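Read the figures in this text as sums done on the coordinates, not as results from a lab. Computed from a predicted structure; not experimentally measured. Cβ atoms are built from the backbone, for glycine too; each structure is taken alone.
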Structure P
Amino acid sequence: MKPADDFDATLAARTLLREGLSGALATVMPGSGDPYCSLVNVATDFDGAPLLLLSTLAIHTKNLLADPRVSLMLDERKDGDPLEGARVMLMGTAAPAGDARVRARYLARHPDAAMFAGFKDFAFYRITVARAHLVAGFGRIVDLTPADLLTDVAGAEALRGAEADAVAHMNADHLDALRLYATKLLKAPAGDWCCTGCDPDGLDLRAGRIGLRLPFPQRVTGPGPLRAVLKEMADAARAA
């Protein structure tokens, strides 16, 4: 179905992906081939690829280790009829991803999971997205490619290397700016907003069980441009 002319399907899908804190994970049961669906917490890698922390004791983990094909559905958790809200289904394969960067990204998004991350039966997984399907209302049903959904990280090595320090600095010294980003620029309710990550396209925020995505006005690839754009957005929020 062709989307409405003023609808940005790529932005809508990327926002759902970056804001989602949990989703429905579908895996394939070995032998029978039956679909199996479960609820999982979700974070994203620097490029937006979904990250999971799973136990090998769980059925869904046993399933994907036997057959890596998965689907993950994320929705905007809209008040009222959930079918009136937007949702995106990602299809691809899941594989273990145990490097320190994945661990840091996931635990920044879900700090309460730190106690489980050290258990021997738990491991991190990364979903390689093959395609996606967005449903965002009448006339807004779109099939998307990985290039549509994921962030281009080429040339952003400096930002990737500085991300952890930038996030820590924002949370230590600029909670007022994070609150303004959320309440003034994104029209979110007041709360204990913190930063959980950044990438060339935007900043990830969280307060309780609410995740928000603050898109940058232009692509950012290094710590200097990041500081400049964050100040620019803070000034705009204060003036709002």
Structure Q
Amino acid sequence: MKKIIIAILILGSLPCLTFAQDNIERDTLIPMGVQRQIFVYGAAKKYNDKIVQLSALYNLLSYNPNNSAILDSIALVYFEVQQYVSAALVSVDAVLLNPKDELAAEIAALSFDQIGATDRALKYYETLYLLRNDIMILYQVSFLQYRLNRFNEAFTSADIIIANAKSNEVQIRFPKPDESEHEVALKTAAMRLKAMIYEEQGNVVEATKLYKEVLLISPDFELVKKQLEDLN
């Protein structure tokens, strides 16, 4: 059944659907019913018909219910049409089938975040971080830990980011009062998060100190200016 996924990828990437269809029809190892569903999926994708795409993918899943790649495709379609609950549930099953499935972990994390299931979102962001070792993902992990009042964990995550040399190179954007955006290094953002943790814990002295350090690095960081004013 691996050939089914290969054929799907061909249909999704080739501009000429007829050429891909001819290739599939020549592959006699793929059952005719599967060939039809692959064709339907490719046509629906070409014409941006999400409902038909899902129908074809579910039909393909019936031939191979333990294929995490098909589940990835289903979850992605649900995510694109903002059916986040369905996207989350499907991607969770994909991760269960393939614990190294980065796409499924990402869709699960984003989908749970969208529906406000912060603890579930954190679980899959942590999974994604272990798979990718990406400090941007770790920042998201640390922020969700903060939102869940898991301050010690959030503090540790922030320290790991700050200690990473790449955190000075990676940039992150924050909104400004005039609806524009301000860009700062991820290290600076992690320092701000540590200040917020101190503030939540009632340690005004350390929070003030860190907010001021952030402003020395990034004097135009309006969000931090407001946080420091509110703190004092």
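Points worth noting:
- Answer label among P, Q for the case where helix-only ellipticity at 222 nm (-39500 (n - 2.57) for each DSSP H run of 4 or more, over all residues; to 500), calculated from the coordinates, equals -9500: P
- Top of P, Q by distance in nm of label points 7 Å out along Cα→Cβ at positions 39 and 223, largest first: Q
- FRET efficiency 1/(1 + (r/R0)^6) of positions 79 and 135 (r between Cβ atoms, R0 = 25 Å, to 0.05) derived as 0.90 - corresponding label from P, Q: P
- Label whose coordinates, when distance in nm of label points 7 Å out along Cα→Cβ at positions 47 and 215 is calculated, return 6.0 (choices P, Q): Q
- Highest-scoring label, criterion being relative contact order in percent (Cα under 8 Å, 6 or more apart), among P, Q: P
- Comparing Cα Rg over 2.2 N^0.38 Å across structures P, Q, the highest figure is found for Q.
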